[in-house]
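Please go over the structures that come below.
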Structure 1
Amino acid sequence: MNPLRAAFREYYALRSRSIFVPRVDLREIMMVTFDGTVIRHVSVRNLESLRAMLAREAPRHAYYSVGLYERPAAKSMAEKGLKAAEVLFDIDADHLGVDECDYGLAWRCKSCGESGDGPSPDACPKCGSQDLERLDWLSEGCLEAAKREAIRLLEILESDLGVSGEELMVYYTGHRGYHVRILSERFLGLGKEERRELASHVSGLSFDPREVFYVKGSALASPRADEGGWRGRVAREILRLLEESGRGKAALPSSVAKRREELVRALGEGVPLINPTPALVRDLRRMAHEIVQARRVKIDEMVTPDTSRLTRIPNSLHGKTGLRAMALSPDELRDFQPLRDAVGLSGDQIRVFTTAPVPRFRVKGESFGPYEPGVGVDLPMFAAALILLKGRGVIP
């Protein structure tokens, strides 16, 4: 048996009690095997059946549906009979646009096997082929950036939608992101359009600064600091900047600085600001836009409206890293470090032969690498799995 699959099987045998899917009998289960076979439309009677199946099959990837179905094993969505669906938010490092997520980036030519560090060139410098494979990596900085987005999402869900931590399922995906599901009954029946509106709200896409600052008669219509949602956030942040500018700690556009005291009363107490200049309205709108852009949650907006979506089974292993798709409470999330806390594979030694550059990395408090291509190295399985599953090594 493939040593990696054997390690996955050992994990599912020893950690089966950690696998948990609520209302599992109403879910579609999907698995991807180590040879790439996709197994869909699977239904199980109970949690014990799911745990036994994972221990028996030891898949590379394991998923469950956000949808709750009358007939989850049916082959088409129409036949499945959707009863309800949890609301899913997906945070992925690919959408963050932070430099830390490019750490360890490498490439490999599929034609001749040549590899190198950094972004892929236009063509392989050795054989000229353009069939190049991009190889990403996990970095602590990138994972921390994804966690910050997840924490910001939880704060918005609680403050704007009134969703408490008890109504959420939060988990690290096992790779470079987080999934958050709203389990509350009051959200299960939402249609795709309502889910799209939720995604637009938390991502700030529905925010229009022209609807927040505008002239009504001779007065400036503006948000108040005691309002909820993005209006209140914008008002509170501009108030903070106004207060700091009064102490010489923040620079403001001249149009805003000239009306500082009036704006403090308008944003804090709702006192109308009379005869605003076009420059003042323009600058306030620009400030509001920048505030929302800095605080919005960078989710994948296409995921939330999709009631047929499947995501990783909590505490299953991710087939690109060997790390656990670890379920977390909102409090646990703040101190969570995936490369320390989500390790599920054993420390048994295994020899790996590198086929592409491997950057320096830390797993479970131990440092490894960097390794050049063509190096044989003995590693604990939890570190070897990252190299192997990231396509940067083979078992000789």
Structure 2
Amino acid sequence: MKDDEHGWLERRLPLGAFWRRHFSDYRVPRNLNVFYLFGALLVFILALQVLTGLWLLFGYEPTVRGAFASVQLFMREVPFGWLIRYLHAVGASALFVCLYLHLLRGLLYGSYRAPRELVWTFGVLLYVLLLAQAFFGYLLPWGQLSYWGAQVSLSAVEALPLIGPTLADLLRGGVVLSDASLRRFQALHVVALPLLILLLVTLHIFALRQTGSNNPEGDERDLHGAAGVPFHPYLTLKDLCGLAIFLLVFLGVVLLAPELGGLVLEPANQQPADPLVTPAHIAPPWYLAPFYALLRAVPSKAGGLGLAALAIALLFVLPWLDRSAVRSVRHKAWPARLGLYAGCLAFAALGVLGVVALTDERLLLARLAAVVYFASLLGMPWYSRLGRPRSLPEQAP
């Protein structure tokens, strides 16, 4: 009887076939390392952000007078409100730690190369949307840095030719920051961007399932057949172990050091927004800092915004810039490895320079880092062909 019921359900809702196709019978390379953990962690953190964000939304008041007070009231008066706020705030930083490591893995192992161009493109689009999502979420508490961050960002948008003033007024809901601005920031953060992110996550995973995972050697021979292993239980158990370690570290930060030295919750943003008092140092969250450093690297606001946009736009065409004969950095010739490492280090340097106060020396360093970053990408079609790549290892039996 149970078999008949199971067959009836399976014919109408083939969950068993779905499980076999995408988990138990789906094969992945056997040599996947710890870098391949961060994709699964990103899915978990996104789910956590949705749940904690929804809970925070219940007590949030999107008005200039009430936004900051409503967040503080939620933390003090709602049972475990402080924990929910810290989970959401630390979760945003954890999301970008995993995202940057996920992107780094793609760069090092050539996961952007054919036939995975669409997987990479969807991933970069997700990166852009998550940056926007995090930025609008950063504005909602309406502390000092939230207010002045909105002012600086919208003034840069306003400097764009032709569409700048109209776009800035559209985001603000008028010519000045007001209740309408916060309602628009909230709508983008809570509704519009999450729906787009959900769509792109689905497309990203679907495209990955079609092409299969890359591996550290960049060797396509390991993707299917006897050289691979079933996704379940091998990779699912690895992901669960990695998730357990992540939760230990994550909860340790949430419970013991949620501000993390001002990187997660800045002291200046724990004060209500005051248009009459300009903070001594206005800096964005650390995950937006590389683009803020580019914005400050040139005198023109429109030029800085264009430079930041170009930094992301080049990532979209990366699959067609790399002309190396092999995928993985383990086997690329030394010019290709040097260019890739230099670009990654330059981006990290921009991140550091974007969160510190600006001086003449730091401005010069930011400009040098920008030159190295853009040279590593724009020069890739040339230097990736130089030298002799290493031979791929013999396929494991």
Structure 3
Amino acid sequence: TLYRHKFWKVEGKTYDIPVRYNSKVKRIIRRLTTKKRKQVIKGMRHSGKYMPMMVKMLHEAGMPLDLVYMVSAESNFNVRARSKKSAVGLWQFIASTGRIYGLKINRWIDERRDPILSTKAAITYLKHLYGIFGDWELAMAAYNTGEGRVKRAIKLAKRKGQKHNFSSLRLPRETRNYVPAIMALSVIYKNPERYGFGHVKKMQPMDETQGNLPVAFSLEEVAKRSKMSFRTLRELNPALYLGVPPMTQKSYSFYIPQLHHKELLASLDKNPEPSKQWNRSYNTLLGNSARVTRILEKFGAPVYFRVKYGDNLWDLARKHKTSVRRLARWNRLNSKSVLRVNQRLKTYVPTWRVFQEVPSNYKYSKPKLIAQRIRVPKGGTLSEIARKYRTSVRKLMRWNNLKSPNSV
């Protein structure tokens, strides 16, 4: 195909991405098979869950199948991986890049954690990078450090009359180690017996069955109707990281084992209407502001309970996942009130409408800028100051009424 037309052979195994079996790659292999051995074993186990799906998607897109080993270098096949730079998921997308390639990232959902959607986005991104550089080593380097930095390195090499392949470019140390690490991991994964990983049992491939329901159905209700645990359903859907449907949408999709999907469909045939109230544990996601309290009173579902011997307001508030202030307000209690055994009290639990109203009514306040005077050192430039204080030259010029960046 356009993207997969060269092959490399190393010790009897064929690869469709560049694999340079040089001293650096051998050194990384030694480290991975000794000091990092436990990490590799863990990654190999998890790879069984995601690799079949990824290889199938790469094949359908006409991409090199061995690009799948990038995931081992990026996240070690951990769908919940998060880097120091806030890159998330199997393919370690930062938020800005994820949004460019069609991933939804907001307070309700983070599709960087979705195995299938993130793989689709990664394939599109890698096609874009290969279209720019026409070389898989440079494309993988750009995936790690950004296409702009690789372009600048190539431009510098050309200006100096040097070669502009991956091994000749001046790139960050992390990137210089990143591409050889992918090569080393591909060699290990394709030769598990040789490197002492033949005993590793891989996880079963993920069940790609999906359900789709209106957001009025909470994940907890879906689990109950499907006759599976809520915890298991949440683990299968890391993109729904709050355990709540994305309230900015009318409906949402979720992964569910095929057997349980049949149970869900049977339950929906009997009763297609969602539950009128959600579990009280969802209260912890709403916060304790007066605005949320009013929304709960207007759109929440009232739940009544009886006071038992030894109960106090603090324990009751904690038990029902609410605050003492709310419980007192809803039951017209004050500091002098005395709870009686068998007294009926009221609390509110959220409905899907509550979760829709909370974000739509929320008003974000713009951050205030605080001026700071600085003294320019001798020979200092605006670009150096902008870099030091994490701003731009244009903003510095506007704030200081400068007509030229050289007028310092």
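Coordinate-derived values only; no laboratory data. Treat the numbers as computed from the prediction; the structure is a model and nothing was measured. Cβ atoms are built from the backbone, for glycine too; each structure is taken alone.
Comparing relative contact order in percent (Cα under 8 Å, 6 or more apart) across 1, 2, 3, which structure shows the greatest value? Walk me through the intermediate numbers first.
Working: 1: 18; 2: 22; 3: 13.
If we compare relative contact order in percent (Cα under 8 Å, 6 or more apart) over 1, 2, 3, the biggest value is for 2.
A value of -10000 was derived for helix-only ellipticity at 222 nm (-39500 (n - 2.57) for each DSSP H run of 4 or more, over all residues; to 500); which structure in 1, 2, 3 was it taken from?
Numbers: 1: -10000; 2: -20000; 3: -13500.
Comparing all candidates, it corresponds to 1.
From 1, 2, 3, which structure was Cα extents along the principal axes in Å = 70, 66, 42 calculated on?
Details: 1: 77, 54, 38; 2: 70, 66, 42; 3: 86, 65, 38.
This value belongs to structure 2.
Tell me which structure, out of 1, 2, 3, gives 1.00 once FRET efficiency 1/(1 + (r/R0)^6) of positions 87 and 311 (r between Cβ atoms, R0 = 30 Å, to 0.05) is calculated.
Computing FRET efficiency 1/(1 + (r/R0)^6) of positions 87 and 311 (r between Cβ atoms, R0 = 30 Å, to 0.05) on every structure in 1, 2, 3 gives 1.00 only for 1.
If Cα extents along the principal axes in Å, for residues 119-342 alone comes out at 64, 53, 35 when worked out from the coordinates, which of 1, 2, 3 was used? Intermediate values should be presented prior to the final figure.
On the way: 1: 64, 53, 35; 2: 67, 43, 32; 3: 87, 42, 38.
That value comes from structure 1.
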